[in-house]
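Given below, in the form of structure tokens, are the structures.
Derivation of every value follows stated rules applied to the coordinates shown; laboratory data play no part. Quick caveat: nothing in here was measured; it's all calculated off a predicted structure. Cβ atoms are built from the backbone, for glycine too; each structure is taken alone.
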Structure 1
């Protein structure tokens, strides 16, 4: 792993409009306008894997987990709401991760902030 997963994920999340970071359940978590969670870091908190959980558009979780279970999973607690788990202790494509983070942001951010991404 050549990149620092937490540092890279942090940079991707904080680059989005009106995003903040604070600990939630003992893990770094990113919020839109300090209220709505869109990404949660998972550093061996629920198992022995390094990962993050993110909001996802409908159907994304099911499709990616079925397509590539070595990289994606249904996270505990929020998986039933369609959130996606992404392993970071395997080879990752950071361009793809950036797209997933942006999609997570779009899934929870107000339309006025989403419009600023265009």
Structure 2
């Protein structure tokens, strides 16, 4: 969760601000910042790829809060044109398919719509 809160979430948060919030406020997104965040996020996901080559989930072989906290931001990546960051990493992709298929998460997505 420490990695997510300091290395994963801030990058995606900046991307969300630039790609979704800024246009809503009449500003052009800073695409240089978005590309920088995308590259740095790729580095974080490379660490995840290595970790997930040894365990099924981020904190071991049991689904935990460490995995759960990644659902909202990774959903953004998957729906806003950044799915390659997940799909090009075999272990990260398998992890994502597993955690995003959980019935409780799918219910959250249905309630959101």
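Observations on the model:
- Answer label among 1, 2 for the case where helix-only ellipticity at 222 nm (-39500 (n - 2.57) for each DSSP H run of 4 or more, over all residues; to 500), calculated from the coordinates, equals -9500: 1
- Which of 1, 2 yields 1.6 [distance in nm of label points 7 Å out along Cα→Cβ at positions 84 and 100, calculated]: 2
- Rg/Rh (Cα atoms, Kirkwood Rh), for residues 52-91 alone derived as 1.01 - corresponding label from 1, 2: 2
- Source structure (of 1, 2) for P(r) over Cα pairs in 10 Å bins from 0, in percent, computed value 13, 45, 32, 9, 1: 2
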